[in-house]
Structure I
Amino acid sequence: MTIVEQLKEIVGPRGWQSDADELSANLTDWRRAVVGKTPLLVMPSSTDEVSRIVRACAQARVAIVPQGGNTGMCAGAIPDDSGTQVLLSLRRLDRIRNVDADNFSMEVEAGCLLSDIQTAARAAKRYFPLSLGAEGSCQIGGNLATNAGGVNVIRYGTARALALGIEVVLADGSVLSSLRSLRKDTAGYDLKQLFIGSEGTLGIITAATLRLFPEPGETETALVALRASGDAVSLLNELRTALADRIEAFELVSRRVFGLVEKHIPGAALPFASEYPWYVLIEAATSGEARGLQAALVQAAAEELIVDAVIAKNSAEAARLWRMRHSIAEAERQDGKALKHDISVPVSKMQDFLLRGDELLADIVPQARLVAFGHVGDGNLHYNVVLPRDLSEEEWGALASRVTIAIYDLVDELGGSFSAEHGVGLLKKSWLRKYRGGEEIALMRLLKSTLDPHNLLNPGKVI
């Protein structure tokens, strides 16, 4: 029996697909930059089936590429073009196994949509704070595998901070079940952290125990206008002084970015009569205090940190503002090719980065258009650049390389990272080698060779 026949037998007739047309969406990354091939897509419905698939592939020395919602930005869930790597989708592992409201935790399978997890938490009068533009299609297994960030990191942390335990299928098919829901546990190494952020190269996450929080209650949402991007850091400091830890989100967006949203997303429109170069979308918990954010913004205006502001009067207006923010990635994709940089720097260095980044672009390619937005509250900025449209592919590639090296060198100088929340995947491997020390890379390789000695789990990704 061939390996393909074995895998079909494990998952049953509803658990596999091999038709090229049906598989096209699974074999192309979200940005449409990479296209792969596979002899078979398998869709197991249980951890046991995942274990049996991995064990069979390990015995046959066949590589496996795990895939969640395929919403990643670095082609980390796409097989190569050899046509030999099996694609394993977690979409059928979609059960919410348990919600323990008293323990503020829930146990979910890897294929659960992020939006379904948020809804289940709300039904139990609890809150799961991970929030992304792709939350209606991304899966929690992928969120954990890439250590996803999103808009609420400033208060709640990344996916890594939201996981209490995980269940992982290892490269030989054995299952590591560490789904404990404890806040304190010093019994040995915290093994779950090996797999969170490893992009499926060390093991396949099949379930997780997640940390829940009290419902934030009433929140205030505001969109404010700035004279300059650097004012965002000063505004954040002012609001942190006034509101302490009640800031849920603090998102910096350029006018050019919102212009793309208005152009490509039906019904999207900024609520200002005038145009401003930069905006910040803010959400804060009121914590029972009347109009806390509004009062803080009045003070910020008096100090000339902001030039205009719109405060949502109800949840519908707040949702319209957040729709503008969450539509950015789709608007960018519709607008065409751009050079993307998912970077982070210490918040104290953000203004320095923005000013020096403008100088770099003006020096290298004055005709470039900057398309910048991000989670300034946690130091993460999507610093995307649109190069002149009349360049040949060769010219575009050469100029793109110069721009990216200059930006990443600046980020490195400021103590930042070339990958804040999108991971490394396939597209950023060379930058990992360039900007991480030899000892770090050596230890990563040692972990990989120890946990996956035959390089069968998502080979060619990360390292």
Structure II
Amino acid sequence: MPKTLYDKLVDAHTVREIDDETVLLYVDFHIMNEYTSPQAFAGLHAEGREVWRPDAHLAVVDHVNPTRPITSLEQIDDEGGRLQIETLTANCLRHGIELFDLFDPRQGIEHVVVPENGFPWPGMVIACGDSHTTTYGAFGALGFGIGTSEIEHVLATQTVVYQRLKPMRITVDGHLNEGVTAKDLIMHVVAEIGAAGAVGYAIEFTGNTITSLSIEGRMTMCNMAVEAGARAAIIAPDQKVFDYLEGRPRAPTGDALVLANASRRALRSDPDALFAREIAIDAKDIQPLVTWGTSPDQAVPLTGRVPEPEDDTQRRALAYMGLKPGMEMQSIQIDRAFIGSCTNARLSDLRAAAEVLKGRRVAPNITAIVVPGSRLVKATAEEEGLDRIFTEAGFDWRDSGCSMCLAMNDDIAASGERCASSTNRNFEGRQGTGARTHLMSPALVAASAVAGRLCSPAQLEEAPA
């Protein structure tokens, strides 16, 4: 029978059928961080087990570390965070697992450093204790987040008990409007189908709009698909994927590269494959978007207005955000601007924001920080002079880490502060207790920082000198 790409990946990695909906799935590559792995290792040690394939795992420090410059763990004020980093280091040494620790030149946010080092390849199954592992669908791989008990199971057996998902195809065709980015595209998708619209589904993104995106744009798409409830998001691999990965430190070479290229042709849905749900989107309908509420699907065009609430959930969101129906989005004043996260802290994101900031200054009383997604991104940005553009504009230039995306470190917004953010989630308290988050693209964050209110680069150009 014709198969979807998702079903092909699951079938190719099925070790055993458990029942009609559940399989034991082989995991090619597993990523860990200091926040979600300690309990898994503790469970492993309590049972006297070892890691079965240490070479199939990578550990990264990214969630709890400060992004201000430090030279030793002793400079981390948070004792709990420091202990988590020390525990990860000890566990990796014990089991021979590779670790990108806090002072490794390869350190950074896990979903940034894994691609930039060439680890993900088409056809792989990749798991991690982080929901945004969907990012690797940009490479034609099946990536998904797992919980603590599942992490322990992967460490011990290199497998996970996995429930099959229903395939959904979202086709986007046409040219994106001026100023519309991959972030706007995925925010449009999430807003259209809802925060739970893809629960139980694996999304495959198709269409000429998708194939025209850069690999970094595709990563943004797959990364935020989880905000619609999808546990997996995939894009069929093409030559762009191989061009992006070629020559990276962990990319296949020789016969392995030949084999990877040969298998690429099979990594696509069969023409007659059936999807449980189909959605078609016209790219011309997508505009630069900004969230108004406390869920990623609560978004409207920047040129729009705060909507009338339709239910108690939306009324609560408006109350938390301190907004009134009918307010122009462009009139909303901000206190903070943040550029970073596994969604939008890659080099292309920093370039886009820096282009907006050239020759401009952040508005008075705005706290603005930019956190590169990895040390490599930071170093390359500095070689290009992007750091000077940011600092001259009034942004604080930081070291890499998850930072203000989830306020699990020193970077926290105060209660009531409103933040223009390039991150993926705007939940209540996500960036700090009582903090108010507006999701948008890096370019919109930069423009909003300059204007002191929600604003687009085009509107800055129109403003009188």
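Where does the value 22.6, 76 come from, among I, II, when Rg and Dmax of the Cα atoms in Å is the thing being computed?
Details: I: 22.6, 76; II: 21.5, 69.
Clearly, the read-out refers to I.
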(Q) When mean count of other Cβ atoms within 10 Å over residues 125-132 is compared over structures I, II, which one is greatest? (A) II
Q.
Quick check: 19.1 is what I get for mean count of other Cβ atoms within 10 Å over residues 45-52, calculated from one of I, II. Which structure matches?
A. I
Q | FRET efficiency 1/(1 + (r/R0)^6) of positions 109 and 341 (r between Cβ atoms, R0 = 41 Å, to 0.05) derived as 1.00 - corresponding label from I, II | A | II
Q) When distance in nm of label points 7 Å out along Cα→Cβ at positions 21 and 93 is calculated, the result is 3.2; to which of the structures I, II does this value belong? A) I
Q.
Given 3.1 as the derived value for distance in nm of label points 7 Å out along Cα→Cβ at positions 53 and 85, which of the supplied structures I, II does it correspond to?
A. II
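Coordinate-derived values only; no laboratory data. Only a predicted model underlies this, so the values are computations on that prediction, with no experimental measurement involved. Cβ atoms are built from the backbone, for glycine too; each structure is taken alone.
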